[in-house]
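Right after this note come the structures.
Please treat every number below as a calculation from the coordinates, not as lab data. Just so we're clear, the structure is a prediction, and the values are computed from it rather than from any experiment. Cβ atoms are built from the backbone, for glycine too; each structure is taken alone.
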Structure I
Amino acid sequence: MTYSIKEIYYTLQGEGAQVGRPAVFCRFTGCNLWSGHEEDRSKAICQFCDTDFIGTDGPGGGKFEDAKSLAQAVKLKWPNKGDSRVHPYVVCTGGEPLLQLDTNLVDAFHEEGIEVAIETNGTCPAPVGLDWICVSPKADAEIVIQNGDELKLVFPQETALPDRFEHLDFDHFFLQPMDGPDLVANTQKALEYCKSNPRWKLSLQIHKVLGIP
């Protein structure tokens, strides 16, 4: 299988339960909830995405002809400090990574000693062997991944209220204020919701605050 990758880069995880953790981000092209083109946004299932996942022209991006070559490209982004206590860590994101991420690629990452996390909208089945699953539900999109490590809900979404997801089997439940012109108001709403519903924790996009990729 050929994998289409927008970009591969090394940074710190900026949100959720793994915030602050060094990670290689591997951004897959394509999404099943929006084309990525502005002229299609008003008709998309997900209308608030702020990520460029079109094409393969980002740093480290390209077409990878097999799982091994992609896993090796990710491994090269990890600093080689010779510390056996710290495993390389990749966050597979998008777009929607589960349109491409398969068991062969998960196995190839593991063969390189890489711990594998995924950030997904939860509408596609996940391959076995993932080390960390973060699902970010979108309004009006059916969730097929019913369990994982982290559920991170962009808030507020009119038809995706938090109590709709509380029956799912996740270890962490996060509200992340929707970015944009109403960010301050959305942050306050999320803060107040978490205070009133302590199962939920507040997730801020620290990478945007600090100005890192």
Structure II
Amino acid sequence: MISNDTKNILGLQLPTDPRWANLTEISLEAILTDHAYCEQKAATTCISLIQRFSKREKLVKELAPIVTEEWGHFRLVLNELHKRNLKLGNQRKDEYVNQLIAFQQKGGNEEGRLLDQLLTMALIEARSCERFKLLSENLSDKYLRNFYRRFMESEAGHYTLFITLAETYIDVLKVKKRWKEWLAYEADIMKSLELRGDRIH
């Protein structure tokens, strides 16, 4: 169960405007399409992390089942589209994720790059969790409310996992310091983005 106090539980500094959940109902095909691609990208990102950091045994062991889980989520959302006679649309440019990637360390040592990539994933999972919570509480369709509650619980676990992996390989104080910087940066991104009901982020 995720508390209403998103800042304390997930660390997010800026909550989503509650009107967002209402806007998604106007664009159900678009939001399900975007959700499907988000799950697909989560799976492929975990594969990329495994390939890039294959010598990190715990990382490989922990992320391998997440790949399967995220791809299973993609299939669940795809099935939901088909069940409702909706179409999987085109993948859009994800401005939120692209701005997060722009903040990642590009050069320097492997430790710094690994830390930023894990914290990027933690932030995406945390924001997704927060938004799935809004959908689970505010959608008029009872089935979809339950549908998104399951996703909310899953994302909370993934968020925790990425933070734990960062603390496994990098000094905890370094992780906490960089995490604060990431949270402040993410809040600025959220302020700059247009409120739209056709996308998860």
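For structures I, II, which has the highest computed value of distance in nm of label points 7 Å out along Cα→Cβ at positions 31 and 175?
Comparing I, II by distance in nm of label points 7 Å out along Cα→Cβ at positions 31 and 175, the maximum is at II.
Given structures I, II, which gives the highest value for distance in nm of label points 7 Å out along Cα→Cβ at positions 119 and 167?
Largest value of distance in nm of label points 7 Å out along Cα→Cβ at positions 119 and 167: I.
Looking just at FRET efficiency 1/(1 + (r/R0)^6) of positions 111 and 143 (r between Cβ atoms, R0 = 30 Å, to 0.05), which of the labels I, II belongs to the structure with the highest value? Could you put the intermediate results ahead of the total?
Numbers: I: 0.50; II: 0.10.
If we compare FRET efficiency 1/(1 + (r/R0)^6) of positions 111 and 143 (r between Cβ atoms, R0 = 30 Å, to 0.05) over I, II, the biggest value is for I.
Using relative contact order in percent (Cα under 8 Å, 6 or more apart), single out the structure from I, II with the greatest value.
Biggest value here belongs to II.
Assuming -5500 is helix-only ellipticity at 222 nm (-39500 (n - 2.57) for each DSSP H run of 4 or more, over all residues; to 500) as calculated from a single structure, say which of I, II it is. Intermediate values should be presented prior to the final figure.
Numbers: I: -5500; II: -25500.
The value was obtained from structure I.
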